[in-house]
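Once you scroll down, you'll see the structures, which are given as structure tokens.
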Structure 1
Amino acid sequence: MTIQKIAVIGAGQMGNGIAHVCALAGHDILLHDVSSDRINSGIATITGNMTRQISSGRISEEQRETALDRISAAVTLEEVGTADLIIESATEKEEVKSKIFENVTPHLADHTYLATNTSSISITRLAAATDRPERFMGVHFMNPVPVMELVELVRGIATDDETFEAMHSLVERLGKQSSTAEDFPAFIVNRILVPMINEAVYTLYEGVSTVEGIDKAMHLGANHRMGPFQLADFIGLDTCLAIMQVLYDGLADTKYRPCPLLVKYVEAGWLGRKTKRGFYDYTGDAPVPTR
């Protein structure tokens, strides 16, 4: 079947980015979150990001207006259930995601596909919270969604071929490229990336160098676009910790033990750019290392 109407559950950074690219690709979008304020904030972010795309010459004013007209607020799960495809993009906590799928399942049309944007959690377990594990899979976009080209496609144990082909075709229509991963903790990108960030935190924790020194070394010495602490603050330290915990619990290997310093930053509420403080302080004109 052709996917035309897409519902995105979660209007935060990832969810509004997914809605953004799907709307530009010609899909009708239902954007849902726990409150109207959060939905409206997500739509405002999309509007601002599309305006920046006009300034950079990536899209036209006409494309922006047409795409924004395709995006509607969906306050209830009954509205969400009318979509051809539902993409969940809530916080990276399994109990939250599972509850969302349990709650939306009674409202689904027979043909509706389900997808999760999880960056680390078992697709098979999330699918088990629904009545259609064969029509469920992981569709993991990279952050920021309008800029990054890759989408990880992850099948659960029950995902059927029709669902995989439908998601693969969708990714192509969005102008992105896909990489297929097995349903192992953190899949491909975060299985490699987040332990590197965790090791950078250990390097700081053990006094090998400073935040600035480590970021400079990896930026100039390894040709990374961002140092690991800049990247961690961009991702969100709570998300980095959640992924490390999934790896540690799922693979039972001590090399995935979250660094105690990362835990402390999250406990302090220093989560990175979204809270204006992480490994850098963002309250001034320029970021300043906090350690």
Structure 2
Amino acid sequence: MAGKIKNLGIIGAGQMGSGIAHVCALAGYDVALYDMDVERIKAALATINGNMARQISKGLITEDARKAALAKIAPAERLDALGNCDLVIESATEKEEVKRKIFSELCPLLKPEAVIATNTSSISITRLASSTDRPERFIGIHFMNPVPLMELVELVRGIATGNETFELAKDFVKKLGKTYAVAEDFPAFIVNRILLPMINEAIYTLYEGVGSVEGIDTSMRLGAHHPMGPLELADFIGLDTCLSVMQVLYEGLADSKYRPCPLLVKYVEAGWLGRKTSRGFYDYRGAKPVPTR
């Protein structure tokens, strides 16, 4: 069964979906990239092209590999274009009702043997699987951001995920040249269970006036050798995504230590979501980022 994945579908052409399409095409898979917004697919293809050009400049891939990979990504303007896929990876927004709606529309279009994966960073795989017609052929394949650079993928089995599906997912991740970690199906899995509370704590440290934006980020970069400070990282991830993961942790584990910082909530309410909106804990509208607090 492991060799059966030839055609891949990806739902969602945002930052994560385009990154997944990028690595899958380079690994030789035929990829159909779907998004409700056709303009996002065009933007994703341009981003993939630019990121592959950067890989060429660093000597990581050849021009021939770039051309071959780009030829393997087909824009899909309708969901039924994914009907022939062996594996479909859902990478839509981190909202459970959105994902459930996608699965309800997708399942009737797929072959009975097709596997569905979700790239959710925090939502229960068991619960998402139960909204499909194939919970034993459903699994969490959680890529890290940015996908072309990050080596790790979390594999998360739901209660019903079959061994065949699990083995297929392991083989698939290895073929992409990634390393997998197996996480149990608990809120936020491994990486975000550890990372997001750290970011939330950094925001509390700012909220309580213990340190400034620059002071906190400099401290963690130089004092803990983190490649970027936690507030800069929050802006990179997206403050709305940070908040949604913290809410999943808080509601799922009912522990006050996961309570989202009120300042994080305030920034999201303001629409200051980080880099993607040009303002978060830093203002990105000028020549260099400037702290907003």
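Readers should treat all values here as calculations from the given coordinates under stated rules, not as data from a laboratory. Remember, it's a predicted structure, so these values are computed and weren't measured experimentally. Cβ atoms are built from the backbone, for glycine too; each structure is taken alone.
A few points about this structure:
- Winner on distance in nm of label points 7 Å out along Cα→Cβ at positions 45 and 77 once structures 1, 2 are ranked, highest first: 1
- Label whose coordinates, when distance in nm of label points 7 Å out along Cα→Cβ at positions 53 and 109 is calculated, return 2.5 (choices 1, 2): 1
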